[in-house]
Structure P
Amino acid sequence: MDICLVTGSAGLVGSECVRFFSAKGMQTVGIDNNMRAVFFGDDASVSWNVKRIGEEIPSHVHHEEDIRDVSALERILGEYQNDIRLVIHAAAQPSHDWAAGDPSMDFTINANGTLNLLEATRKFCPDAVFIYTSTNKVYGDLPNHLPLVEKESRFEIDAGHPYAEYGIDESMGIDQNKHSVFGASKLAADIMVQEYGRYFNMKTGCFRGGCLTGPAHSGTRLHGFLAYLMKCAVTGAHYTIYGYKGKQVRDNVHSFDLANMFWHFYRSPRPGEVYNAGGGRHANCSILEAIRLCEAITGQKIRFSYEDQHRNGDHIWWISDVRKFQKDFPGWDYSYTLEDILTDLYRQFRERY
């Protein structure tokens, strides 16, 4: 049977991909050692998701290994080498703030871990499609230098700017700006994934995500915008807004829609290609707007406060232009609106919390 190997398989994107590609008839093999609990504490643990996946998909094979461990990766890929058709790399250290406290661990996970997986793939299954879950943070803080206009509940880009109608495309530069330590390590991995496609002619693709979200997200204060906000709404926990008056804008894409992007790329890969992957103009909001939507859906007031200091390297306004992907894969489209995403989060978080 054709195998889909997924790293970070108990996280938001990884677990969605396990369900999605299993439903497509592929055998799924996961690698996840619950580093999210190390980064953010027991409340962010993905052990609940490991258990749920095992119950939902009995055929799924789980390996509790670390992507920094070359021998472990080679053992796993070596075992399945003849059948691996797709590698989805979703394991990462995902937080700006956490990375600044331990740049070495951040880099060894995000950059070295990606290189380890690329090399193992090249060694054991070089014909497999390799998909990397990158981030819009590879563009650093360049979006903050766009002509932004402050409105009542959000920042917006000047209406006359080329990005105004559809958002930021892949032509935005990545050099000579502040990325955050996390953004720099993810950029190093992003460039290497591209290089393995262009230099070694492997079937690699980079998907530079906006805010990736969905009910499988173990949202926490340092990572997981919409999931953590809805979690606060459901549990009554306090939420803190950091900087920009809460008017900073994010586009949001449901993990199912991202997995569906991966499916389309898998069926017709373009080696070394890069795509912005977010909610675009289809699904975006500021923090203030998201709070109001969560309150409307839950019927609960969110307890929140404001700190004037923004997060270092944070974006004021980000909306992804996904037209490049839609041009290359016209069969793909969104399944979830912003309201659909928040309703899905609410429904499932009520059961969990």
Structure Q
Amino acid sequence: MDELAAGAMNRGDEVAFTTLVERHRRELRAHCYRMLGSLEDAEDLVQETFLRAWRSRAGFAGASTVRVWLYRIATNACLDVLAYRRRRALPYELSRPADPDVQLPPVAEPVWLQPFPDRLLEPMAPSEQGPDAAVVARETIELTFVATLQTLPARQRAVLVLRDVLGWSSAEVASALDTSVPATNSALQRARATLRTRLGRNRTDWSRPVASPAREREVLARFMAALERADATAIAELLVADARGSMPPYPMWYEGRDTLHTTLARGFDLFGGFKVLATRANRGPAVALYRRRIDAPTSAPFEAVGISVLQVEPAGLTEMTSFMDPKLFAHFALPEALPAG
């Protein structure tokens, strides 16, 4: 296949080139998302990767696999962006837990992490399947892991993703980043030290305990029903004692079942309940939130307001991250409004 790829590239066969690179779009999108923390930026960087690959196709010449070649281009394209862009974060990384008695602050200036729809992690066409179409493992795409990646300096982030997520050798990473093996190993050591502090010693520690599918479905169904009833107490009953919740782009976050109960109750008093749809993000359950404007008639539709990504463990609901951005709905292939009734 890669010999055919080299031949097609050298001939300038744009159709053949597009067919060859498109089969890697899904995993390259996930790779760029890990690097940048932004679904929108990841989409742009995959297109930039394909453009750079087409322009430099004469340099491929079968020296590596198409997949490795594209990952090298994508990683360096991400590093170019990270050289002038601020890192993305979640609220709990930037401040202490908020007091529910303090008035809701305005939308904050920091650039926030975005969720990643599970629908974009699955092969969408036969051309995306095959031995090179790597499965995107849960622990490498969960919000907590991606948020932790953003705390690493850009090159450390690239080295760790290439080594510990993709399984490349130090020599392969050094070649991709145009550096030395000792420099690569040093960056990896520092990056792993950060992950050990925040996530655990081994890759198996990156992901939190996962609830069984049945337990996850139970918690999700009860959570959705409580949202539509505007029932803060029912949601609190699903939470573990040290659960936390946030609503990017608002900068505050809340910690603890009682605090979240108070915050939710006050929110429901102000805004009422929601209409909701189940979806999935970052390999876990999520809920699409729709709300009717307060001044709208009861016949008015419910409009998209945000995507709430849930962390469900065997003990219950441990985290709710609600991304209050209606523009996300298009990426999730969700409607912009739901009818009243």
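Throughout, read-outs are computed from the coordinates displayed, never taken from laboratory work. Only a predicted model underlies this, so the values are computations on that prediction, with no experimental measurement involved. Cβ atoms are built from the backbone, for glycine too; each structure is taken alone.
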Completion exercise
With distance in nm of label points 7 Å out along Cα→Cβ at positions 58 and 162 computed for every candidate in P, Q, 5.6 is reproduced by structure P
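Can you tell which of P, Q yields 1.00 when FRET efficiency 1/(1 + (r/R0)^6) of positions 90 and 282 (r between Cβ atoms, R0 = 25 Å, to 0.05) is derived from it? Provide the component values of the computation, followed by the final result.
On the way: P: 0.65; Q: 1.00.
Answer by label: Q.
Could you tell me which structure in P, Q was used to calculate Kirkwood radius over Cα pairs in Å as 21.6?
Q
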